[in-house]
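K.L.:
Pasting the structures in now, so scroll down.
FYI, it's all coordinate maths here, none of it is from the lab. Fair warning: this is a prediction, and the values are worked out from it, not measured in the lab. Cβ atoms are built from the backbone, for glycine too; each structure is taken alone.
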Structure I
Amino acid sequence: MRNWLLPEYIEDVLPAEAARIECLRRTLLDLFRVHGYQYVIPPMLEYMESLITGVGHDLDLATFKVVDQLTGRLMGVRADMTPQVARIDAHLLNHQGITRLCYAGSVLRTKPDGLALTREPVQLGAELYGHAGVASDIEIQRLLIKALQAVGISQLHIDFSHVNIFGSLIEASAIPAQLEQDLYVALQSKDQSSLTVLSQHLDKTTREALLRLTELNGDKTILLKAAKLLPAIPAIQEALASLTQVSNALNDLDVTVSFDLSELRGYHYHSGIVFATYAQGYKGPLALGGRYDEVGQAFGRARPATGFSLDLRGLVTAMSPAKSAMAIFAPENDDQTLSFKIDSLRAEGHIVIQELAGFESNLEELNCDRKLAHYNSGWHVVAIDKVAK
């Protein structure tokens with residue numbers, strides 16, 4: 001058995017990729033900071049009740065579980081940081097007004113997913129608590145757009161939906177839980193045949209509305225069409241109005257929007273607008289988000305909440321390969337002016353690698369394309385004409 005082998009879909013992050021992930025992390029957290037989002041670091045391990053309460057069965061299946069040797073209780077390695085941040089807002093900070101929080105860190109999942117197809121994504125996100133209006137949804141979406149544009153991703157496309165449209169049909173018809181789940185699954189695959197069979201005993205208005213949801217996808221004209229075709233249930237009309245308001249609020253940004261009213265991503269977790277962000281040239285969503293007003297209730301205080309998250313590792317994997325930052329090679333020398341020169345270059349952000357005494361450096365392995373040379377009574381950076389040992 002080769003003891004250096006890692007488990008399937010668990011990988012080391014090597015220098016070039018690690019540097020890029022860290023650069024993006026710093027860029028995005030700095031962006032969040034100037035927008036008023038405070039950084040928090042939740043723990044890797046929590047008791048299972050805290051990790052998955054109120055967020056649905058899917059997260060339970062995605063969570064690695066261990067037994068706490070101190071208490072004997074079942075603990076989980078976090079598979080999603082969003083519930084942890086909701087706990088921090090509801091239970092620890094306990095602010096009465098609006099709270100803006102952000103986070104970044106590794107999560108562990110039982111099965112690979114995302115752009116990187118890894119079981120250890122690097123999750124980064126921003127969450128806004130304490131505001132129930134569409135204005136906070138718009139703030140979160142605009143922040144996400146700025147974040148992706150800040151790391152060089154353009155031609156963004158956001159696909160919106162609203163879980164209350166389907167939820168209102170379920171509530172109005174008093175549909176039992178098992179049938180609700182079956183209808184949800186059929187809608188996700190836009191399976192009209194299954195929907196027809198499943199809804200055959202429902203009233204005509206609900207049955208037709210469920211079938212129409214599978215066809216209500218496209219640009220903002222879909223919202224006008226939905227207002228005419230769907231039942232005049234107040235919650236549905238309110239959901240369509242919110243989607244219209246969000247769409248209009250993004251007109252000044254370089255982004256296109258679409259709507260898919262049968263998309264119920266996170267239906268058992270979200271409570272309002274949901275969205276996925278895509279970009280030309282990238283497979284799959286770059287970021288996911290939405291409103292989740294009920295999660296804090298499990299921690300003793302229900303708070304309106306909306307936010308988004310993305311996988312930094314997946315983002316780097318999907319982006320065009322970046323060239324590693326080149327370094328400057330400095331010879332081993334006790335000259336104090338050389339030390340001053342090295343310190344000055346490093347303060348400017350240059351990578352300077354100094355030779356160790358008695359060791360001949362491989363400049364190619366060190367990724368050096370320049371060196372410090374002494375002439376004209378001083379140390380100067382010059383190009384290495386030919387990289388050699």
Structure II
Amino acid sequence: MKHKTLKLVRGLDGTDFLAPFVLVTSLFFLWGFAHSILDVLNKHFQETLHINKTQSAFIQMVLYGGYFLMALPAGRIISRFGYRAGVLSGLCLYGIGALLFIPGSMLLSFPFFLFSLFVIGCGLTCLETAANPYVTVLGSPQDAERRINLAQSLNGLGWIVGPLVGGLFLFSGGSSEADIATPYTIIGIAVLLVAVLFSFVKLPDVKAASSVEAADESDRGLWSHRHFVFGLGALFLYVAAQTGINSFFINYVVEEGDVTNAVAALMLSFGRMGFFLCGRISGFLLMKRIRPEKLLIGCALGAIFAMSLVIFVRGVPGMGAIMVCSLCESIMFPTIFAFALRGLGRHTKTASSYLIMCIVGGAVAPVLMGMIADTWCMAWGFLVPLCCFVYIAAYGRAFLTGRFA
């Protein structure tokens with residue numbers, strides 16, 4: 001097993017990338033935590049600041065909006081100064097944004113909280129723009145999908161811890177006892193300490209023929225690669241679906257299962273996000289035997305079925321389906337990301353910036369779902385992610401049938 005794992009992070013020229021892979025993979029936990037704690041924050045702000053579901057969706061809108069605005073500047077930083085500069089920029093912005101929750105907890109101003117989350121979003125953009133493509137090139141091109149799925153497994157752990165910590169501090173007592181500053185203070189300090197660590201570490205800038213970046217050195221322009229263009233849409237819709245489901249998971253479970261916010265937060269953490277982590281690990285293992293294209297199609301079809309139960313059956317089956325759906329979602333982001341970068345050669349860093357911009361999909365779906373929920377009911381809001389999964393299934397099928405060749 002040790003030999004196989006090392007082979008996964010060894011270039012075709014024999015270069016061992018294990019150390020930088022382990023170091024950069026640790027960053028995946030940090031943005032998983034930052035994203036998942038928002039799903040608890042969403043419900044908390046609805047009750048403490050007396051806002052409706054549509055207004056609370058602006059929490060996701062500002063954070064994911066940061067991805068759209070910061071992705072290209074982050075790409076330029078990485079292209080000019082290297083991957084480490086992108087990581088350091090991201091960690092500093094993330095830490096500063098988290099520490100802004102200290103004055104925010106005193107002001108109790110929703111716009112100020114939104115500004116803090118926007119700063120965090122800009123930081124996460126730099127981190128993801130650097131780390132996601134970097135792990136795909138730390139070894140042979142044919143193992144890119146497995147490598148990024150393995151790295152994203154630690155991201156899945158962050159998705160479990162976020163709701164757990166958020167529920168502990170925000171739902172353990174009454175709304176008057178909720179402590180919103182402490183979890184963000186802890187994570188802010190931790191992130192800045194990681195930034196100090198990375199300031200002393202030199203990450204190799206992979207440009208050798210062993211990497212996916214050198215897979216295509218033709219004169220083709222970036223936008224002539226159809227798999228990349230359609231991959232932008234697939235990634236946009238995946239993030240939209242995942243963020244929308246997570247944002248209103250607590251609302252759905254509380255309404256359908258008559259449970260408390262604290263119990264719903266635990267269900268989100270250990271139930272939905274537990275399945276998500278298991279899916280990430282299973283996806284990494286299954287890709288040794290099943291083509292990533294087939295796995296993506298199967299997961300998309302499973303997610304479509306799960307969302308149908310959430311919308312039309314509801315009750316206990318709907319609650320179970322919304323949790324198990326994360327098992328299907330788990331491999332989608334890293335697999336789509338690796339597919340879209342396949343064979344782009346010198347365009348890889350630029351393409352990564354555009355792909356990270358597509359994470360802005362997370363700003364769109366919660367608002368649409370909130371509007372549908374406020375107008376009709378929460379269950380009907382999940383029509384939005386259902387439609388997203390249909391496109392993703394079609395994208396996987398196009399790859400499998402060679403339409404992008």
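K.L.:
For distance in nm of label points 7 Å out along Cα→Cβ at positions 264 and 288, which of I, II scores largest?
P.N.:
Numbers: I: 1.6; II: 4.1.
If we compare distance in nm of label points 7 Å out along Cα→Cβ at positions 264 and 288 over I, II, the biggest value is for II.
K.L.:
Also, I was wondering about something else. If P(r) over Cα pairs in 10 Å bins from 0, in percent computes to 4, 19, 25, 22, 14, 8, 5, 2, 0, 0, which of I, II did it come from? Numbers along the way, then the final one.
P.N.:
Values: I: 4, 19, 25, 22, 14, 8, 5, 2, 0, 0; II: 5, 24, 35, 25, 10, 2, 0.
Working through the options, I get structure I.
K.L.:
If you don't mind, there's one more thing I want to ask. Out of I, II, which structure matches 5.8 when mean projected area of the Cα convex hull in nm², for residues 280-351 alone is calculated? Spell out each step's value before the answer.
P.N.:
Details: I: 10.1; II: 5.8.
Value 5.8 for mean projected area of the Cα convex hull in nm², for residues 280-351 alone corresponds to II out of I, II.
K.L.:
Further, regarding this structure: Upon calculation of relative contact order in percent (Cα under 8 Å, 6 or more apart) from the atomic coordinates, which of the structures I, II produces 26? Intermediate values should be presented prior to the final figure.
P.N.:
Values: I: 18; II: 26.
Only structure II yields this read-out.
K.L.:
I have -10500 for helix-only ellipticity at 222 nm (-39500 (n - 2.57) for each DSSP H run of 4 or more, over all residues; to 500), calculated from one of the structures I, II. Which structure is it? It would help to have the intermediate numbers written out before the result.
P.N.:
Numbers: I: -10500; II: -25000.
This figure was derived from I.
K.L.:
Also: Quick check for you: by mean count of other Cβ atoms within 10 Å over residues 72-79, which of I, II is greatest? Each step should come with its number before you reach the end.
P.N.:
On the way: I: 17.5; II: 20.0.
Looking at the calculated values, the largest one is II.
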